[in-house]
Every structure is written in structure tokens, then in C-alpha cells.
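What follows draws every value from the coordinates through simple rules; no lab data is involved. These figures come from a predicted structure and were not determined experimentally. Cβ atoms are built from the backbone, for glycine too; each structure is taken alone.
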Structure 1
Amino acid sequence: MIFTSAKFQGAYVIDIERREDHRGFFARTWCAKEFQLHGLDYKIVQINTTRTVQKGTLRGLHFQVPPHEEVKIVRCTKGALYDVIIDLRPDSPTYKQWLGVELTAENHRMLYVPAGFAHGSQTLEDDTELLYLTSQFYAPESARGVRFDDPTFAIQWPLKIRDISEADRSWPDYCTDGVPYEETMK
């Protein structure tokens, strides 16, 4: 596995190392030892999948607050998507910055999303599937989100948004008078 540090501390783009022959290739897509060698959380408690029918559909941007903050490892298993993460760690030098990575069934690329990041994706092809591993169980009481068009982040989505859930469309602005909405809920 090839770990490439993303622009955020603790975030990685992970490419597979193919061992090819006339039959095709073999590659590892998970190795706890390699994750540990890079100082990454490698505890996986849940594996989720989504299937999205229509190109241009957006899911997210989701995260969980303490005590259920989670690491995600994301991979596209069918089709193509634009995967976005936002650094929501207030003490981080990249706080409120975002990164978009194209994940496809063809490139086999994965994205390691550290705890403290929001995550979402937009499908680039019809009938796209996403597989993601999480370090925490889903905890509805800790589930939060940021809106796809929140001016705080100004994310540049590659396609026009064709479909999005009402819940994802309805998240409040992340910052009101410079204060993150999580802080206003305390």
C-alpha cells in the first residue's frame, strides 16, 4: 500500500500496490500493520456501503462529535465519485479547509479521513457504490453535518447537484458571527 500525505495532518490518500501478471493483479487494500506504521487508527468496528443511482447526487457532509468521533477509510467500488473532507479541528492550521479527491472503481484509490473531519461525496457516474470503514459505531446522538454549499467552506463541486437529502440540504451555517455552531450548542 502507498500512503501519500494529504494537505491535512493525519489525512492520507492510499493507493494499492499491484502485483500484476497475465491473470490481472493482486493487491492489499487493508493491513493493520501498515496503518500502525504510519501512526494511523486501524481499529475498524463497522463497514458501510452506499449505492447511488444518479450521477450528480450528493451525500454528506457528515461527522460525529465526541465521544463518538470516527476515522473513516473510503473507497469507491463501482463507478466514480468526488470525495470531500473538511478539517473541523479548531486547533489545526488547516481548520475549515477542504480537500476533494476523485475515487473510482478503476483507480482503486482510498481516502483516510481522520477524526474531526466532515466527509461527503458527489457521484460522477450513474450507479456508483462507496464502501467505507469506520472506527466507531454510528451514534445518532453524536451525528452532525455541514451543508454542501456553506459559504464558510466554499466547496467547488465538479457537477451540478442533481439530488440531495432534505437532511443534508438543511444543516445550519457552520459559523455564525465566526463561532462554529457546535460551540453555540454547549
Structure 2
Amino acid sequence: MTRRERMERRAEQRREWAEGRRDKSDAAFGQARAISDMIPFGQPILVGHHSEGRARRDQVRIQSGVGKGVEHHQMAQHHEEKADNIRAQLERSIFSDDPDAVERLQERIAELEAQRDRIKAYNASCRKGSPDESLLDDAQRASLATVRRVCPYQMGKKGEMPGYELTNLGGNIRRLQKRLDGLSSSTP
């Protein structure tokens, strides 16, 4: 069984757990509602009456049922979020045992190199004195705007992208290239 298959199974298991918790939540809310439906709306607890004990026990049962329903509902949401996170990770990840791992790594490397080239071109235009943001893609423009707004001291002297952008891209390219070399050498 491949790692991708194990993670898909884990996501499916989380979805099943969420469904089970949702069913328990509905049952707990239904039980609390059944008890509360027997009590007329606005009926106070009649102190000293023979029904006082039962009314207080019903009140505790209703509160307990609603509490359990909320708890089960929250756990269902938790499992759904975990399953969604696993699915999102599966969409982004390239596992070494995937049949198309080499091709996907090559595509990812080419994409990162293109990003690096766009940043280099933008930095060159900044050094010439006329920054051209049209050289960047939307994500890079948004990142640049955030850096300008939040921490402008990280910008270059003439408005270039922060140095860590190119450093991080270069590191990721090298890391993926090593992975690609390892996969290529192990594949017959």
C-alpha cells in the first residue's frame, strides 16, 4: 500500500468518524427535544408539588442531552477539518512512490524556477529605477504589497523583493532537485 493510499484511507476514516459523531449528535439533540416536548412551553417547576422531582430530573436530562449533542457536533467538525486538511495535503504533495513522481517534481522545479526568474527580472527593473510589478504574478504582487505594508525594512534599497524570497526559492529548488536525482537514480 502506498503512502498516498494510506493517507486517503485515513481521510476516509476521519469522514466516517465525523458521520458517526454527527449521528450521535442528532440522537442526543433528539432525545433532549423529546423530553422538552413533554413539558408545556413556559411551565415553571412547581416547588413543593409532587412533580417537582421529575421536573428537575428532566431539566438535568435536557441540559445533559444538549451538552452531549454539542460535544458530538464539535467532534464531527473536528474530524471533518482533519479530513479536509489531509485531502488538501494530498493535492499538494508529491510522494516518492507515486507513479508520476518524477514528472511532477520536474514540473514543480520548472514552476519554482519561473517564479525565481520573475523575481530576478522585477529586482533588475527596480535597480534601473522603474519598478515594473507586471513582471510578477498575482501571488508575488500580493506578497510584495504585504511586505511593503507590514515590514518595509525588509525591502531592498530600491524597492526590490526581500532577499529571503530568492533564498527560499533557491533552497526549495535544490531540495526538489536532490529528491529528483534520488528518484531518477533508484528508478531502473
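With mean count of other Cβ atoms within 10 Å over residues 17-24 computed over the structures 1, 2, the top value is the one for 2, the highest of the group. A value of 23 was computed for relative contact order in percent (Cα under 8 Å, 6 or more apart); which of 1, 2 is the source structure? Checking each candidate, the match is 2.
Here log10 I(q)/I(0) by the Debye sum over Cα atoms at q = 0.08, 0.18, 0.19 Å⁻¹ has been calculated and equals -0.25, -1.29, -1.43, so which of 1, 2 was it run on? The value was obtained from structure 1. Calculated for structures 1, 2, distance in nm of label points 7 Å out along Cα→Cβ at positions 73 and 153 is largest in 2. Comparing FRET efficiency 1/(1 + (r/R0)^6) of positions 33 and 57 (r between Cβ atoms, R0 = 30 Å, to 0.05) across structures 1, 2, the highest value is found for 2. In this comparison of 1, 2, the computed figure 1.0 for distance in nm of label points 7 Å out along Cα→Cβ at positions 137 and 161 is attributed to 2.
Can you spot which of 1, 2 the value 56 was calculated from, given it is percent of Cα pairs over 19 Å apart, for residues 9-104 alone? For percent of Cα pairs over 19 Å apart, for residues 9-104 alone, the value 56 is produced by structure 1. helix-only ellipticity at 222 nm (-39500 (n - 2.57) for each DSSP H run of 4 or more, over all residues; to 500) was computed and gave -26500; which structure, 1, 2, did it come from? Working through the options, I get structure 2.
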